[in-house]
Each structure stands twice: as C-alpha cells, then as structure tokens.
Structure 1
Amino acid sequence: MTINSRYIKEKKLYSIVMGQDFNYSDYRDFKGAYEKIPVDAEALELNLKNTMHIDSSALGMMLLMNEHVHKQVSHIDVTNSNPNVLKIFEISHFKKIFNITSH
C-alpha cells in the first residue's frame, strides 16, 4: 500500500494519506510516516479518503501513533472515513480518542 505524507507549513498541519487497505502490512511505512512529523507541527491529519477497509491491527497502530505524537500536537484528526470504516471506529469507541469525520 502507498502511504503519502506532507507538511502544510502555513497551517502547521502534517497529513498522512493512507491507501485502500489499512492493515498490519503497513506497519513500517505508517510508523515511518508519523515518526517524521515536523517539530513545529501543531496538528496531525490521518486522511482515509482512499481507505476502504481497516482491521484491528490498524486500530492498534493508530493507538501507537497517538502515544507517539500526543505530546507534540494539539489534536489528531481522522478525516474522510467511509461508512464502513466509520462503523468500526464507532464500535471500537475511537471517537473518544480521535476527532473523526466522514466523507
């Protein structure tokens, strides 16, 4: 899977865009992406606009990401979740941890 990241300096926003499936095979690339967050970033966006499916390992990776960056950024937004992914977030109560929006 392709994971793209970019820093929007004027917004101080670091954005990670996931591919179609978000699962354990993405562990190294995903970890590498969130570990590269610039020191002056104030927000992190996990953009799921391309993601059709996530599994439990992806949820675990998101929790690890949260642990790693929560002291650095003021908030983490999970954006563009499709209805199936959004349902998984609702069942797992991730809306209590992250700001989650849908398409």
Structure 2
Amino acid sequence: MFKIRKNDKVKIIQGKDKGKVGKVLRISSADEKVFVEGANIIKRHTRSKGQNQPGGIIKKEGPINISNVKLVCPSCGKDTRVGFEVKDDEKTRVCKSCGQQI
C-alpha cells in the first residue's frame, strides 16, 4: 500500500520538474511510478490509424518514481511526510506536519 493515491495533490522534489505541484493521474504499482498532471511531459510520434485518428506528435505525462514526489496536505497546504494511524480496525493516512487526517 502506497502513501500516495490517485487524485492526491503532490509536489515533485527531484528531477527536471522539481518544485512543480500537480494531481496524480494514475499509479503504476508494479513499477512504483506515478503520473502527475503537467509534469514530465514526453512526446510520442504516432502513425495515423484511418481517417478518424490522424497521426502526429502527442504530448503526454511520463512516469515519475514515487520516491521523487511528496504529498501536499489539503489542510495545512505544506508538502509533508505521511504516517498511518489505526482506529477501530481502520487504517487512515495522517499528515506528519499538522497531525490531521488526509
């Protein structure tokens, strides 16, 4: 179980897009990679597939290692580490900066 989930707001802490903040679009759990909206943009050259889908250069988000992103807490707004808290057999994520439940 990862500390970062889909639709979380994250800040990139390493790489060419260091300092950018974006929403997690999807997570590849096998590779431990995340796809962040507007970060690590790559270009794919595609061939046309019939008349309804033209060819060209498509820009899309590339994968970023999950260790290179940090969760932005929705309550305090800081990029923070994530902890877990167990209450009544329910595991919840907790912000290490402010102590609020994420």
Structure 3
Amino acid sequence: MFPISAALLDAMVLSLVSREETYGYRITQDMQSAAKVSESTLYPVLRRLQKNGALETFDRAYMGRNRRYYRITALGQAMLRQYRIDWEEHKTQVDHIIKEEPENEQR
C-alpha cells in the first residue's frame, strides 16, 4: 500500500459523502476498500472538513440513539471538483513514469 496524503484523504471523504449523507463509521468502512484508514484517522479529517465549511453535520435517530451524519456543502462540492481535476493530472503523471509509456503513446 502507498501512503495517503491529507489532500487525497480529504478528496476521498468528500467523494463518499457526496454520494449520500452518511456517518463516520460507515465512511471508515467504505474507505477500507482503497486504504487502511482507522476511525482515529478519519474523525480529525471529518472535523477539519466541517470546520473549513466543506461538510455539515446533523443528528439522526438510529436504534434509539442519535448518530451524527455528514453532508457535503456547496463549498465541499467545489473542492471535490478541483480535487478530481488535480487527481487526474497527478495520476497521468505517475502513470507515465510507472508504466514507462513514451510520451507520444499516452492517451
């Protein structure tokens, strides 16, 4: 596994939350398919994204108790669009080196 930068972690969280309003444990579970991320790593990311205005929270009753849910804001959507652009550029550059493709053969 490759280490995940804070920016990539932010992008992944925003992407997951953009799909549906969800809660922290579920986000952690969804992230596990791509990266080993613990709840202790994820919750500071969620707090930072909330503090920056990219996410907002609300409580929803679940089995007799409240669970904190996250939803993406308009600012978060704009950040996610930029992260996706940046990711495509980064991925193309890395693929060029790792796959050893001559520059004129890239798609």
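Hey, Cα extents along the principal axes in Å, for residues 25-64 alone derived from one of 1, 2, 3 reads 36, 19, 13; which structure? Write out the running numbers ahead of the final one.
Details: 1: 31, 20, 15; 2: 36, 19, 13; 3: 30, 27, 14.
For Cα extents along the principal axes in Å, for residues 25-64 alone, the value 36, 19, 13 is produced by structure 2.
Of the structures labelled 1, 2, 3, one was used to calculate mean count of other Cβ atoms within 10 Å over residues 57-64, giving 13.2. Name it.
Computed on structure 2.
Of structures 1, 2, 3, which gives -9500 when helix-only ellipticity at 222 nm (-39500 (n - 2.57) for each DSSP H run of 4 or more, over all residues; to 500) is computed from the coordinates? Before the final figure, lay out the partial values.
Details: 1: -9500; 2: 0; 3: -18500.
Source structure: 1.
Throughout, read-outs are computed from the coordinates displayed, never taken from laboratory work. Quick caveat: nothing in here was measured; it's all calculated off a predicted structure. Cβ atoms are built from the backbone, for glycine too; each structure is taken alone.
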